[in-house]
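Next up: some structures, all given as structure tokens.
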Structure 1
Amino acid sequence: MKKLILNNTHENLGAKMIDFGGFYMPVQYEGVKAEHHTVRNKVGVFDVSHMGEIFVSGEQSLDFLQYVTSNDVSKLSVGKVQYSYFPNSEGGIVDDLLVYQLGKNKYMLVVNASNIEKDYKWLNENNSFKCEITNKSDEYSLLALQGPQSLDLIKQISNSNISELKYYNFIIGNIGEIKDVIISRTGYTGELGYELYVKNSFVTDLWNILFSTNIQLSPIGLAARDTLRLEKGYCLYGNEINDFTSPIEADLTWITKFNKNFIGKDIIHKVHIEGRTRKLVGIELIDKGIARKDYKIFSPTKQIEIGYVTSGTMSPTLNKSIAIGFVDINYCDINTIVEISVRNKKIKSKVVNLPFIK
């Protein structure tokens, strides 16, 4: 397992550490529920330095990224960020990612930790555009400051103009005495937040600076990150999406732009035109129980299997058991009653709107 630069810091804080995608990561400190509420109501910081950073440059970099990603990269300009995915030739998803335009013909792709090598290889295999592709994932650390008090905190430690930074935009500014920090107004929690990219040699200083203000800041682990993203209905690679998932079925049509050519376009467009046979939906459990990944979903009237759960948890915000899953298109209307098989017991549930919380 790879260890984070701040590994000793996390262990000294009493973090429970686990193997996550080949990285030794803090899963929780104080406890999932407390950490979850901290991010929803105050501010917390995640060490997500396991994420990958792949840089693309060259005169044809825009054309290259238009071809290998689903969203319209031409809509970007310097200082903007875009959510996208890498479509494969079979109509599935290689990975989901963020695309940052750093300069003219210069981009940073932020990819999932478990897919770094896979994505880097896939990009090179499809690089007929003579672009320079550099994997700098081992050189960068990433701290995610998330919660309604995140702006107040960051304003105390930076003289950069953070207040005017819009959602899915970034600047390269300072945090304390640390220069050239990529400060991005993005996140994976649904709250106001900022993701901070620095070279590894500065991450210890960055961590200490974040904890130096008069605003109480708490470290947050991966477990709360998962409950937070699930309440917002955000996809997690390996759960909601993978190499065999249709992005149309996963409700990613909004980042699928058919006005350009990209890998797998014809197959994905066919699903879009002809209609999907299943859909990713939110589910609220009515009876007592917790749904987990791969639990089967049934029709209570016909007693036939109609889908499966991709993610499930007890929502700390709603104090209800919630899940996301793929359901046959005939059963995806809001308030449709379904049953989830939990330990050989059928749990009454209903289809609800995503996200679970606004």
Structure 2
Amino acid sequence: MIPSAAIRTSVVVIGAGPAGIDVSLRLHRAGIPMMLLERGDIAATIRDWPPGTKMFSPQERVAVGDLPFPPELAGREHLTREEYVQYLDDAARNSGLHVLAHHEVVSVRPGEAGFEIDARACGATDTKQLLCSHIVFATGCMHAPLTLGVPGETLPFVRSLPGLNFDAITPGSVCVIGGRHSAVEASLRFVEGGSTVILVYRRKHLFQMAIKSWLYDELMQKIQEGRVRFLGSTEVTGFGADGQVYLQSKLEDAPTELRCDLALVACGFTYDSGLLRKVGVAVTDLKPCLDASTLECNVRGIFVVGTAIAGQQQSGYTHDIDNVSGHGTVVADEILRRLQSRQ
């Protein structure tokens, strides 16, 4: 039985990052009743990036809902994390969107008119029920940092990117583990801060297609200058209490070790597809199965937008904020078409 206090709307968007805000603005502008549901703060994932992180995507690719950036930011080559979060926060709060922040989705199930969603406020025991005909998952792909699963990974000197403040780190010796954009950017920021850097990657070469070209070129220059040492084809097998990083090269039989003041594991993030699976969405090769022309999953009425369509950040991962910027238009137009056809 549906409680009388249930919230009825046409669309529930789950996730208030760039993709979720973008599709929400387009739905709202089209006059479609919708709610934006977020378990944390607006743009929570981006808020957790290290302070001062630069956005390397053009502004037109990271704008949401065609909203211009404020005059003081317009034309800026590289926005900072702080500037972009403020832009997203203003976009969500000042555009008339119905935002339900700090509410986690407990369950999603088929209902009489589409779907029933139970959401619970952080720290609460009771739930709110939302009824809708369409759901848009904009949950991103950065649910938790990938771990190496090796001994010593919980030692204090071993860190991951979320919550890391480069400016608060005393210059020293740093070992960065990873070979994609975040590992390269972190290596360059450590060098800029005066640290000596060893970049360890399990493959022979860096994963260049997942690295912005100018960052890749800058790193290559730092390697040539001797300011970054690159160890390719090398696995980390563990960490020691005195700052040891134990290594095994695929090119040599004998294991080696190095010592550092800080080890940064920057190998990507895990993707949590549990909620999608519970509602019947097929997930293959760590990616939700969907129609590329509409971004609708195998369950009618459920869409996925943003980097979540790529699933796990592994070798096939090529999606970033700036190359999923058209998703909101695709989904909003498709939902509007369907709702209008029912009238």
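Comparing FRET efficiency 1/(1 + (r/R0)^6) of positions 128 and 240 (r between Cβ atoms, R0 = 30 Å, to 0.05) across 1, 2, which is largest? Could the numbers behind the result be given before it?
On the way: 1: 0.45; 2: 0.05.
Result for FRET efficiency 1/(1 + (r/R0)^6) of positions 128 and 240 (r between Cβ atoms, R0 = 30 Å, to 0.05) over 1, 2: largest is 1.
If percent of Cα pairs over 18 Å apart, for residues 144-255 alone is computed to be 56, which of 1, 2 is the source?
On the way: 1: 56; 2: 50.
It was calculated from structure 1.
Supply the structure label, taken from 1, 2, corresponding to Rg and Dmax of the Cα atoms in Å with the calculated value 21.9, 71.
Answer by label: 2.
If FRET efficiency 1/(1 + (r/R0)^6) of positions 40 and 152 (r between Cβ atoms, R0 = 30 Å, to 0.05) computes to 1.00, which of 1, 2 did it come from?
Details: 1: 1.00; 2: 0.50.
Derived from 1, not from the others.
Each value in this text was obtained by applying a stated rule to the coordinates, not by laboratory testing. Please read all numbers here as calculations on a predicted model, not as lab measurements. Cβ atoms are built from the backbone, for glycine too; each structure is taken alone.
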